[in-house]
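Take a look at the structures below.
No lab work stands behind these numbers, since they all come straight from the coordinates. If you're wondering where the values come from, they're calculated on a predicted model, not measured in any experiment. Cβ atoms are built from the backbone, for glycine too; each structure is taken alone.
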Structure P
Amino acid sequence: MLKIENIQVAYGEIQVVWDVSLNVPPQSIVALLGPNGAGKTTTLKSVMGLLPPLGGKILFQGESIVGKAPHEIVNSGLTLVPEWRGTFSSLTVLENLELGAFPPRARPHKDTTLREVFEIFPRLAERKSQLAGTMSGGERQMLAIGRALMAKPEMLILDEPSLGLAPLIVENTFKRIVEINQQGVSILIVEQNVHLTLETADYGYIIETGQIVKEGPCQQLLRDPAVKEAYLSL
């Protein structure tokens, strides 16, 4: 569904991603893991048209999306939930969700999609009149993912969904991620909770200093001695 081939990405004259390639098959969960500053978020920015690659290919459903504007990429069925979540604090939960249905592909389905989001995140239905800025971190994460789902994505990219959340909230968030995937949405997840992510995803890539250094089925990576030593404190 998403295929990245040998992309190179830079901030001005400073290159931070070298020849990164990865593949997200339909209806799969794929993880991109690595330490801070490894190039994970930079790779996502390049996919979403926020930071055009210097070279390489980015294909979504077989078509190049390099050079497309972010809103065009979203309307093609690819949506990002950023690390900073990006909810509008002065708007209610319902208003935030309705904004998510702005892309033309999503507008005709807004009411149906809203019901589906409330089924996945019942807390949002309970708090639909509450201002987003008064919600807890876990609730704002639910809202950010729910708003992304309102765009009717065929693939969802999640950047650090567990950031700043309590352990029980993290576990619940990952359960919802699996539920969303089971409904047919492909997922690419960037995350520093390596153990939980590898237990959840199907296939994983590990990026260090802007390069993919290891990849494989997640169960295989969980057993890899180098991965255990570097990322699992084992």
Structure Q
Amino acid sequence: MLGILVQLIISWLLVWFFEKGNLSFLGFYPTKRRLLDFTLFFLITAVCCSTGFFLRMYFAREHWELNPFLTVTVIFKAVWWNIKSVLFEELIFRGAIFYILLKKLGPVKAIAMSAIAFGIYHWFSFGAFGNILQMAIIFVVTGTMGVLYAYGYSKTHSLYIPCAIHLGWNLTQIFIFSQGPIGDGVFILKGPQPIVTVSYLAYFIIFLVPILTILLINFSILKQRRQVNFKT
């Protein structure tokens, strides 16, 4: 939490220095529209992300069961960990620097720069630096998601939508289906697993369907939204 507070202070200093503005550029004030947007984009992303695990159950015959050691404390800690990690990344890549780039360079260049930085960042956060194939896959996937997050902010000038999509993906992967660094979440993989060989087509379906549906649905909704202009 201290790291996020430091980020907010630095964000305020940057915006004050370049724009004589304040933290209102983050669009944190909870209006009805923003709360509805957060709920909509979070649910869409969580459902789309879950399809990958349903496909794994179908093609790879995986069996998942409810975590018998799930408690209110575990849920609270996991949700709070995910919220903090999402806010930390959003404030870096869709925060003050991105806001300034949007105003100075326009949306196309600013979104591209934010997405590229987001993709490169995940080489290190995923510990993949040095493995060329992994780096390429991570850059394409996280960079493309970075485009979506940045487009969500540039369209609304609020972090509600990028945070909702980001949290929907992370929470589903890391906590709902226990695929992350914080241990077992809501569902855990039941073993022993049967030995199943899937085709390359099935593998790519499992891998691509969640990502493509998230991108297509969220981009389609955002494209129809009225552009929010910068306050002057």
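Summary of computed values
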{"quantity": "Mean count of other Cβ atoms within 10 Å over residues 125-132 - structure with the largest value, from P, Q", "calculated": "P"}
{"quantity": "When FRET efficiency 1/(1 + (r/R0)^6) of positions 53 and 141 (r between Cβ atoms, R0 = 25 Å, to 0.05) is computed for each of P, Q, the largest belongs to", "calculated": "Q"}
{"quantity": "With helix-only ellipticity at 222 nm (-39500 (n - 2.57) for each DSSP H run of 4 or more, over all residues; to 500) derived as -10500, matching label from P, Q", "calculated": "P"}
{"quantity": "When volume of the Cα convex hull per residue in Å³ is computed for each of P, Q, the largest belongs to", "calculated": "Q"}
{"quantity": "Identity of the structure behind 0.85 (criterion: FRET efficiency 1/(1 + (r/R0)^6) of positions 117 and 197 (r between Cβ atoms, R0 = 30 Å, to 0.05), calculated), options P, Q", "calculated": "P"}
{"quantity": "If relative contact order in percent (Cα under 8 Å, 6 or more apart) is computed and equals 27, the structure in P, Q", "calculated": "P"}
